1. Work out which structure the value 4.8 belongs to, where distance in nm of label points 7 Å out along Cα→Cβ at positions 149 and 261 was derived from one of I, II.
2. Ranked on mean count of other Cβ atoms within 10 Å over residues 61-68, which label among I, II comes first with the largest value?
3. So helix-only ellipticity at 222 nm (-39500 (n - 2.57) for each DSSP H run of 4 or more, over all residues; to 500), computed for just one structure, reads -1500; which one of I, II is that?
4. Mean projected area of the Cα convex hull in nm², for residues 85-228 alone computed as 10.3: which structure among I, II?
5. Ranked on distance in nm of label points 7 Å out along Cα→Cβ at positions 189 and 213, which label among I, II comes first with the largest value?
Structure I
Amino acid sequence: MRRFRFSFNMCQAESRQDFTKVCRRSEEYGYDVALTADHLGMLAPFPALVAAADATERLRVGTLVLNTSFWNPALLAREILSTDLLTDGRLEVGLGASHMRWQFDEAGIAWEPIATRAGRLESTINELVRHFTTEVGAPPEAPRESRAVQRSGFHDAGPPLLVGGVGDRVLRIAAEHADIVSISGVHQIPGKPPGMCRLGSAAEAADRVRFVREHAGGRLPDLEWHMLAHAVEVTDNRRAAAEKLLKQLGMGISVQDALETPYLLIGTVDEIAEQLVANRETYGFSYITVHQPYIETFAPVIEKLHGI
């Protein structure tokens, strides 16, 4: 059974001082990793990761997740290698195929079918391996050795690789290439514009984990399983808190599903800790991320689980 790892997803910062304070406080709370997303209107991923590592002593840093359609593989390899170096090998790279069409439209990038986006995700992984192991301008016959500080991911060519998603195409890629598999908690609502999603149920999470396990083959024992908690609510009345949360966030699920899904953490500190232990047993989820607003709310749960 893998030990728990805990991370927080950074979205915004009012200033450099504010950003540094959040990172240092989170390290004191026991978080293991600081993560950034790849959404327009949020912090640019790689500068934020270098700043987070510089502000802390042991926090690893990573992306959850990069939208591969936004990146040229050669330029992305440069970003990864530079960040891996400047963080003293504390980088984890999360990649995905994206599901928010409005960001493509805003950036002036053509929206493509999921088969095309998934194909680009896999080709980007393969191209990154090539760039990690080839000096710029070197002849094809030159000896290949990874230039990354870390060589535990990307098939031993670079930093640890996380692949996140929910559909068959992306999860098959995760099963074949990733060191960390992130089972997304959001599902596209049929008939709605791309990016209009609902939260996944416990049954759907189990099905997605089963799918990856079936396709991972001999890689299965080495996989680390990740999940993002979309909300954390410490309360002694789980049902009332779930009803209120659903009204506020409109997640498109029933109250009972909200109480059962692994993607919402609702209850007393003891109940949430017990839920995470049970989720690790059921799904394998040992790497847990919470959004930035829940850093302090979730901190007592980390303390509780570190004591178990």
Structure II
Amino acid sequence: MIYSRELLDEYRENKRFVTKTSEVLHFTGVEGYDVYNITAPFTLAGQVVLAGRIEQRDSEVSSVGLFKQTSETTWAKISEGLDLPLQDPFYTKIDGKIILGGVDVVFSEDGQAKWRTMFYQLENTSEVKQLFAGPWGMKDLRLKQLNTGEIIVLTRPQGEKGGRGKIGALVINHLSELTLEKIENAPLLLNQFCEEEWGGANEIYQMGEDIWVLGHIANFDEQGNRHYYAMSFCFDRSAHAMTQPKIIAERNDFSEGPTKRPDLEDVVFSGGLSFTNKRVVLYAGISDAGAQKLEIENPFK
């Protein structure tokens, strides 16, 4: 099992020798709303965009929109772009098509919530087609098509099977093979989160023959505050295990900024990585109220 405290101690020891640079991202066209839990930039219909969760500070009702870059740190909402009733967007590419995902949250009259992961195919910045709805009760469902054409599926059950949240995995040959039954029966990875903590995958990468995952690991402290850290690990298919887990960023690495609630101050939610000009930049949601980018060392070395 892995423990965030051990990973954090190791990370902080190594971090003493590394200088990191963060930048706060600003969003226009969404006045009165926060934008957080963003993706890394990606190209859609010839335009570089990123997706972000759009939400008022005192609400959990959110939407996902697309933004185009207008300066180094400023992104403008595409006014005629998509507007999906989701949280925590992510993207992947399968058979040459951009797939956008997010969490569909439904609130009952008594304030209780249930959620599932949704997938949409993006034709352009305004046209979408729903592809698949994951099982209720599961966030952080992720897909990645490998060089072989196979599709890695990472799951995140909670409850009797996954406790507070553990990662499972399966492999399919075509997106048409994805079913709720296969997702729910996906075996959990070995060597992962302890019972008191939880985590999930945010993006999957293939580097040569290796499969790497950008994710998060989280816990509660004694006061009930949440602590989320950006992490990475290698997925060993033969052993069906999480290997080389490490924290790659914590809240103190980023600039000061607002927080949605006091218990969410120490939250970094991994969005995605950008690899350009030998630089690796982590895009992340910060304290459930803002978004920043942070230049880091390549976590997949």
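Laboratory data are not the source of any read-out in this text; all were calculated from the coordinates shown. The model shown is predicted, which means the values in this text are computed figures rather than measured ones. Cβ atoms are built from the backbone, for glycine too; each structure is taken alone.
1. Matching structure: II.
2. Numbers: I: 25.6; II: 22.2.
Max of mean count of other Cβ atoms within 10 Å over residues 61-68: I.
3. On the way: I: -13500; II: -1500.
Derived from the structure labelled II.
4. Matching structure: II.
5. By distance in nm of label points 7 Å out along Cα→Cβ at positions 189 and 213, the leading structure of I, II is I.
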